[in-house]
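Colleague: Structures incoming, each one as structure tokens.
Rule-based calculations on the coordinates, nothing more; no lab input. Quick caveat: nothing in here was measured; it's all calculated off a predicted structure. Cβ atoms are built from the backbone, for glycine too; each structure is taken alone.
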Structure P
């Protein structure tokens with residue numbers, strides 16, 4: 001299963017939509033908020049299921065702030081991350097992952113890519129394809145879930 005992961009698009013979807021259209025064998029897209037309306041636009045443009053949560057800038061959105069999903073027999077926590085104070089550290093998010101026994105934790109909010117396995121759990125932030133706050137520039141992520149979990153950050 002091949003999943004594109006995006007976050008923090010902030011009303012600017014043209015670049016990421018064009019990039020996602022180029023990808024082969026994409027099964028799903030996950031959008032981690034800010035702005036969740038962009039997830040609906042991506043879904044319409046690509047005609048693919050987009051799993052989504054809202055972020056701290058999604059004031060009038062009724063989408064969930066957090067979801068636990070199962071894909072290819074893996075438990076995944078989706079959150080924007082602001083409720084876990086992730087700009088300070090990953091402690092709260094780490095303990096939440098252990099509480100629910102997550103295989104993968106997906107978050108955004110910092111606009112900075114992050115791809116680390118901590119005690120057998122993948123912690124993954126795709127960064128931002130529109131407003132980066134790191135030297136990596138504009139980024140998005142791809143996660144492949146088969147027998148193994150493979151996660152990569154890509155520049156736009």
Structure Q
């Protein structure tokens with residue numbers, strides 16, 4: 001355990017895996033999958049809370065808002081993390097799906113990942129607001145997944 005109570009991150013060493021390409025993709029998918037699972041738990045907790053909360057109670061309203069935000073944040077994190085920009089998990093999935101020669105060329109983008117991230121998510125939208133990567137690429141699937149989850153919980 002870390003001195004603050006959190007577990008230290010475990011480094012993933014691809015060369016020690018039996019099937020590095022596939023296993024790295026699976027490792028990369030684990031985080032977004034967990035975010036989606038947490039989102040499902042949140043939406044079912046929200047459905048339960050809606051039937052239990054006394055209308056007009058401050059504690060109940062706080063609980064409902066917190067669960068709604070927890071749902072939205074986890075879905076957003078799952079989708080955002082799947083962007084194919086290094087160092088996000090989506091880049092590891094893309095790298096695993098590409099033919100080996102293209103994957104090797106794509107992997108070279110990693111050293112520019114943080115710069116690409118700043119350019120695509122901060123600089124470009126501030127210069128050209130119509131080129132908002134998050135608004136165009138991330139928000140529509142987040143809303144679609146949220147609607148599916150709400151439907152599954154009988155809230156849509």
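Colleague: If distance in nm of label points 7 Å out along Cα→Cβ at positions 95 and 119 computes to 1.9, which of P, Q did it come from?
Modeller: On the way: P: 1.1; Q: 1.9.
Considering all the candidates, the number was obtained from Q.
Colleague: Which one of P, Q has helix-only ellipticity at 222 nm (-39500 (n - 2.57) for each DSSP H run of 4 or more, over all residues; to 500), as calculated from the coordinates, equal to -20500?
Modeller: Working: P: -5500; Q: -20500.
Corresponding structure: Q.
Colleague: Suppose you compute P(r) over Cα pairs in 5 Å bins from 0, in percent for every structure in P, Q: which one lands on 2, 8, 13, 15, 15, 15, 13, 10, 6, 2, 1, 0, 0?
Modeller: Q
Colleague: Still on this structure, please answer the following. Using mean count of other Cβ atoms within 10 Å over residues 15-22, single out the structure from P, Q with the greatest value. Walk me through the intermediate numbers first.
Modeller: Values: P: 15.6; Q: 10.6.
Of structures P, Q, the maximum of mean count of other Cβ atoms within 10 Å over residues 15-22 occurs in P.
Colleague: Next up: Any idea which of P, Q comes out highest on distance in nm of label points 7 Å out along Cα→Cβ at positions 23 and 127?
Modeller: Answer by largest value of distance in nm of label points 7 Å out along Cα→Cβ at positions 23 and 127: Q.
Colleague: Just checking, which of P, Q has the largest value of mean count of other Cβ atoms within 10 Å over residues 55-62?
Modeller: Numbers: P: 14.8; Q: 9.9.
Once mean count of other Cβ atoms within 10 Å over residues 55-62 is tallied for P, Q, the winner is P.
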